[in-house]
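Once you scroll down, you'll see the structures, which are given as structure tokens.
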Structure P
Amino acid sequence: MATSTEWFIYPISSMPIALQAITYIVPARYFLVALRGVLLKGVGFAVIAPQLGALAIFATVVMLLAARKLKQEWA
């Protein structure tokens, strides 16, 4: 599994513990790991599958919350 300790500009490992925990709910973390793996390392789908899975879960949750909010507004 490809892992990365870098995030945008600053390495995640140098962030305070509280901020490190917050990065797990930011989809950009998973996107950047997958992007670096594909573009810089040329890894295959099996290596970036965990990141794509995390992005799929995030997208599903956001879509469900949006649909719920829209349903409440239409009611």
Structure Q
Amino acid sequence: MCTLGGDRPTTYLWGTALYLITEGLCWGRSTALIVEIVGVETRDAGTFYSVLNVAVSLPLLYMIRLDGWGFKS
């Protein structure tokens, strides 16, 4: 199987680092969006933040499930 960077440890290292940086930026932006939606003057802001955080995490859960199904087949 031909891969983009070859099967070398440095390719794995840089790919993993790029993935983690991208994931961190995406989580940071989603948290900033949730905080912006909740606002300062919202009553029960903790509950509202938690509900929105769950809604943001749902795609992560179903992608883990789809990846598992893909790995099995």
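Read-outs throughout are calculated quantities, based only on the coordinates presented, and are distinct from any laboratory measurement. Predicted model, so just to flag it, every value in this text is computed and none were measured.
Work out which structure the value -20000 belongs to, where helix-only ellipticity at 222 nm (-39500 (n - 2.57) for each DSSP H run of 4 or more, over all residues; to 500) was derived from one of P, Q. Attributed to the structure labelled P.
When mean projected area of the Cα convex hull in nm² is computed across structures P, Q, the figure 6.7 traces back to Q.
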